[in-house]
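Below, each structure is written out as structure tokens.
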Structure P
Amino acid sequence: MKNEAVLQHRRLAAWLMTPEARMRRFKQMQEQAFAMMSKEGRENFILRNHRLRSMVYENGRWRFVRDIQSS
């Protein structure tokens, strides 16, 4: 019950923030997360995200290429 109240408070606080403030907060959290990672962990994170978001243009359409499981 207490965890739900905390989550509700965080959602409300985020809702009341401007988009610019949310982006600043996101950037700060990303920097903190990267600071805790090793160099190898950071490289793996970036490579994995790039693979997840890879797209290819075929037959006049864009589609995602999701080969994260194969690597």
Structure Q
Amino acid sequence: MKNIKSVKIWFGSVTGFILSTLLITVGFWKAIFIVAVTIFAGWIGALLEEYKIDFSRVTDLFTRRNQ
């Protein structure tokens, strides 16, 4: 089993690599926007999971039916 320290090192390394790639490819402000939208979407997803909101009726609208 991996210890917590090595997991944090890997997480930090991957996060740093992704952020540096974003900064190089899209620039500082767009990278900040992408990170903010990602955090916001994760927060919305956590809220939906916490309150056990079911989207099965919405997904039924978009599923393909064989006719």
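A short reminder: the numbers here are calculations on the coordinates, not readings from a lab. Everything numeric here is computed off the predicted structure, so don't read it as measured data. Cβ atoms are built from the backbone, for glycine too; each structure is taken alone.
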(request) Consider the structures P, Q: one of them gives 3.0 for distance in nm of label points 7 Å out along Cα→Cβ at positions 11 and 35 as calculated from the coordinates. Say which. (result) P
(request) Rank structures P, Q by distance in nm of label points 7 Å out along Cα→Cβ at positions 3 and 27 and report only the one at the top, that is, the highest. (result) Q
(message) One of P, Q was used to compute helix-only ellipticity at 222 nm (-39500 (n - 2.57) for each DSSP H run of 4 or more, over all residues; to 500), and the result was -22000. Which label is that?
(response) P
(message) By the measure distance in nm of label points 7 Å out along Cα→Cβ at positions 43 and 59, tell me the structure among P, Q with the highest figure.
(response) P
